[in-house]
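Student: I've put the structures underneath this note.
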Structure P
């Protein structure tokens, strides 16, 4: 006697099978129906162990055989999802009927083997495959695998790829899958052509697309590869570009993609229906007691009779919303309503405002900081819990947290608080390493060979304190420095620091050895203003001065310098590392000697830097310096306190510290006055790479009658000039920079230009 269950896909026939089984039992004798189960056996299974199957069988040894229970047992085994066929046979045994469950397993996926993938890595392919070893095998999986591999190759530009799939069942009931790939050559986009664009040039349209034709530098950025999903997004970008130029009814049709297999090229044709161009008609705003109509209109760049720009309207809405947020109305609803006049081809704009209620800061939460203490982050917020919300203070808070340079990423989001007039601030940070142990070497056009080593921690114990030791050795100098800084002493706005140093520097005409230390204090005066005062005690020795060329200010001697230096800083830059807007002013005054002891002199200086966005990504930077120094009480200004110019950090295109007054031998001796101006146009290629064009103008003055200079005070007519190009790059191994400057006032015996290069690498 046998029972059989057909594959699960045909389970609708189960009732018929059961009826047949019942008929079989009906013709059996009454004695046979009363037979007992002698044993229960499982056969045909290879991967699924007997115990697993027996667990779901409720027919028991020694009990009368039950046709309904056997049917249920078959159903339970099917429900495991591991079998394509289940049948039951019964045979007379010693103790009754032997009940045998015979199963046929569904194969599982075994090995997935790749052949012929030379241009695409195995890891990339396997990452795309949804089929995995051990999963239940289904025939449709083979087609899915083929499509997944083919799509991956298409995304990488291999449109001529051929993928063959075959499966082989092993003795262990595992289906081993072989994927054979004939990659072919890459197919690049030859050209992108537009049809129907009458008002907007094709070049401008192509600039809006991520999809681009092949160029000579495509091997660098993999441009020229056709990706279907990217092209779909490009269609939306093009429609948005048209809408931002007043073509509010423009349509960009589905692109035609033609593949030339013979030439291995792709040609893309994009049809455009531009429609008419619309201008801005009437603009209506709704002033209230918070903002006047003039204040609202000033925040808007959209003007009457201008080309209607959808994106600009959105930005105007955000600007108005930001104005209300600065007044505490964080949930203000700014709704632009438009009315299109096809006859006049204008769009009337109505700005409807519902400012809602004033909102106060609820809970400020900080997450993601595992090393940095909460208060180190919280103290950078420009408001406290319970204060009136201000969106401008929120932006500034994020800038300050970023400027700590403790975090790879800083996200600040807002959400409604527990009460309707509360807004919670949710801060999420991603920490980055703030400590380092470095050993490095490099070459500089200024210092020749460079060796450096150091250990530093800018976030000591997660408290925001800084400790650093460094040693720098080169052909011209050696520096050893130890510094400790707490930017928020006792969690206040007071900065405190200690410095200890030992330095040796070889100038052209003398050598300077110094050792000493100092203390620093500073305090924040306002959001952007900082005042500080430093005290430094230094023992300085000048040597290697030719006895025949000694002067009152340059001679072999040892001096003690004791100075106090107040300073003031105003810094409104948006980013300390890569600024694009804002000012930085630094005023400093040094008073040495007098009641402090040591050499008697004073120094004063001002430095100012201004950043401003220009066109596109271009950033303009202007920098100026003015310095003055003099001795008093009958003393002379030490040579090591004089000013020098030239080199990559001052006047580029000139030899380092070689611009300005010189002695009778032609060696630079420095001056007590200097003036420097730098102008740059910067382009950020990446976050860590900026290229720039520059113009430098400057000189050093004020030496006395014992030098070859003809100017003892500032003389704008005697300024030196240079222009050039350069780049700055923060590599994983250290900073890299170069600049080439050309002298605009080349003197006799001077080279036309000079290349400045600095590099460092850690190992």
Structure Q
């Protein structure tokens, strides 16, 4: 147990922090996702009313709270897109008062229903309009069929226009009863709106990639859920991949019968790929439905056959801890390595470029690495820093969860690690191989130590093999009695588990709050120190081990973990709930949740917005391509590079295609992520859908990401924002994805929808 004095010491740090508003985030809800690929669609703006900002909340459960006559003026204001329910098995009610203008009917050509789009309710809801139930999702704890979560489902409920429930040009009351089973809960997603949908709102446009008869195709599907036939004009515009300029435009009349799907297939040129912009225009109303398709285009140039050393400039290790370092060098093999000024206690595997051993004395050891093959050679200086800090740059590697979920096995981990080596990802710094949940035995050994299940016959052998390859070994646990997947957690066995991890050669621990939430709720203490306690306890025992173990806190940003993670000696901390491979999830986690966290990122201690969701993912055996568009994937990696985020691959590396490999193996993009100054970027410009994030680098230059978060392509003149960016004149501009210097005068950049331009500048 942690002593009172230890806890008091941690609490002291909190008293020194300035007053702040708590930002609570969604709990991690591990789940499977539908394997369809929706490339992107958008309906043009239509008349609607926004009602989310009128909401009130009251914790507890009382069915009388659904009544429109209830006096709710003393209810609290909720934290929309945040979490309001922080206790397990708890209820709350949200109430929204709003006027429903009859003029809203004029926006619809069919006037069939009033649609209430309320966002997401974590976990379960019952929604009432003027005291009458209009919809529910999931099942409450007392349901005869048993509890069922609906935490990630958008709540969309329709009420017939003719319904007597509706009060036109008068006040209406929506009352939502929300039940939270575990972790945190409440409202998330898009703000609540009310709209009267038209005929076109029953038409769904999906654009996806497919292969037909061995040829690459863009497949457009129109699905009409209405009874009436949809009639309109389809415009297909092909655009240049790089510039966005139109290559060709075609128009055709398009009819889609009620209850039917119409499919249009377009050939895609593999040699000269183009973007597709698809616009359907309704014949009667002029309203439009838009979709985009982008083939996989590669920006990262082909890697040189000559050696290129891709290491960060500093590597941290504690005195006496094992040095396990595979020098990241791209280029053809075989290759010979030499290292000048190698400190005593460390040896070099000259054939594979692996450093091993240990260093007793503190200090900074400057070494020179040389690599040579038949094509040429490269040389680079770096420092081995022996002191109290590890993780001087963010960790890079792979985690099993997003691809294998609970089906992970030792065999799958080894095959993934081998693929990291064979496909050359280790040559760019991806070194951690992290086993997530589902490795644990059903019960502890007689002496209380933890064991493995049949899927992991020899954890020490796994660690030894990874180390022999110069890779590092990561593992997963929870401070609770159970993990998220229902396996054994570490509670009351922290010392034993830390010692076991050491004996297996573990280099990384992901410590997941999930299983601790029940104990935390039972204790009834929701002060900040209560969130610290389980993490402090495990760290005390980790630091007693004779090896460095990277400590990753996974608790979804609760109690503003970024403010105290450093003081429990955590090397990184999750700032959000789980990311999924959708634009909505990525946008919320990346652009919204990280924008104010830059003061808390520094060498040894990193904000962690979760794993990468590119490549083949699926959270189990049924893997599929990421649902992020190609442009969104470039934006994803760019933002994580700017944020100095953990770079943990979540896909099946063995099935990785060339596009994904080049996306992950751009050494100039990685170099920004691994920059030893350790500064996290922040948004310097927010101009509508355009955001510009800037990060200062060790050499005095700046990495700049120019993002288009909108639904339409855009052209951005960087010079327009010089004042906000602190630029008087540019000395140099380098395109990081394309790895080439570009003009300092031509600053007008094409940005596709959800796309990015990533540059490094000096001024």
Structure R
């Protein structure tokens, strides 16, 4: 029987300690691999191995670790292979985690167990419904079993598997606490549920002026949900400052154990606990403990020691803004704070009696709740689960030529097909033999497709793997700029997947020979026997984005990222390699090429004298010739290409007209730089690796390329309209914000010639 555990396995939190102790004990009875969940930003495997540096990290834990899942603050998740990342197909999945069952649930097929620890009297509806999806639920206490049944969880699907305590580590000290002072201790995260403030208040009320007592607290809250950043700040805020209170920062395991053993009394005034590891570890050490008589800790505290009475229940939402948890349903318990004071005083006045009593029950705690015993309980339950053998000979024919497409073969009965995207079941359906199914996603996804029999057993699966296979990538845009922006990532896809790529563009002649590993075909060519196909383009109409063809709105990202998103690549700016036909120098003098034109009026520089002022500066001050290149003449009356100036430019070389693209490229190649707006010629100049000065109002500062370019934009007036939701994608010849007003195109009207000249100077330098 092979077990895959999904949990927070690495760390010093209560959940991590539970996972480490329980699963390492279970691993001695049956093989366990662990998918570690943690919070972070990167995992630099194999160059970064922080786990092995942790003092609690054992060789056994290293052998168990299978995969690392990083959960970032923005909610995104990334999975990384880790120490033992070989193929591992579990018989049973056990998920031990607080709020992330849904992610792990969707990640795996087969028998699924949720091992859940809960504190309030009711789950949130969303969370409860997720738990219902599991084949069964494990809880650590009879109390949690009862609240689960009360909410509607099937009783026959719930099993009590208590947490435990390491009795070999947490045991009475060989000598009694020493020192002149009587030492109380509070350990836990400062928040509302754990009642840290009330515990400290209880100590101060019990001993308002006793100099012979001290209170040691290790109660840091790194999550700062209350807006305060330290224990010192919280004590001051609540008026709890006292010289007898000794603040302890992070405790390593050795110091933590020593503190429990050498303290006189442990205090915990929690409003609710799913288990309370520090409390049971204190009891295992034989340390007299004051605790609240409520919730999950009753599993091991009932009838033992200094229990604080409960007055009733209160809504868990009373702790909003004061506790780590949020959006918690149900109730917490309301401790009798007067009784807390009495119990603390009793523990001090009758310590000899209570110490003897707790020492007598320490052995009972350590034996009954040993992790060895708890893992045996779990193992016995696992053996009762019937693992149905896989008998089906059905298989999948799968390809990704039109999104994920599968056909069921060799099936004698209907089977279930699951399309799994980013660890979640995106779509599921029942198929009969020789029937097919697909999803509508056309962009790259690291798909996994699973086939299950009628009993839900995994028969086979197909994971996307293009290595050695034929992949067709089509660039659907005829625009020169789009093609130059996107093409380099076609070759990056080939490198990443080690596949044979067939590519089609309307500008193949630019790239053939520069990318010998690619196979070029003309647009519209039928390509057979392909494993996958992707079409690069912008997919939106009337501001409605087709998210089946692209994962992000193309208006909100850089143009190149449109390609990397569709192809599933990490984005980095890459200059395309193109064929540049170098001919005779067209002009003897040094010159700068410019083009005021673009595909739409919204892209123009609408300053009435701007272009002529720049021309005059370059020719009269810098001494360069100015060569105007464009398909359209300077005085065109065609609406979409009508310049703001209604007169000819002076002191220029007019090279406009329908010239072969090779001649235009040659003029750019021999020039000192290119000056223009957001257009295909700007992208072409960048690809030829000439400095570019781009005058921009229409497009955002991140839309086009960023290397070897000076962007001139006046953000004090407008910060682009391309990503404006009001912009009609079919009519880019007007200002979406100020159409038919004097402020029409103010974005570029307010860009002065001086600012453009500054950019030119920087480029020349």
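Student: Which of P, Q, R yields 16.3 for mean projected area of the Cα convex hull in nm², for residues 213-372 alone, as computed?
Tutor: Source structure: P.
Student: Here's a follow-up. Which one of P, Q, R has volume of the Cα convex hull per residue in Å³, for residues 237-660 alone, as calculated from the coordinates, equal to 251?
Tutor: Clearly, the read-out refers to P.
Student: For which of the structures P, Q, R does the calculation of percent of Cα pairs over 36 Å apart return 59?
Tutor: So the calculation was done on R.
Bear in mind that the values in this text are calculations on the coordinates, not laboratory data. Owing to the predicted nature of the structure, the values given are computational and were not obtained by experimental measurement.
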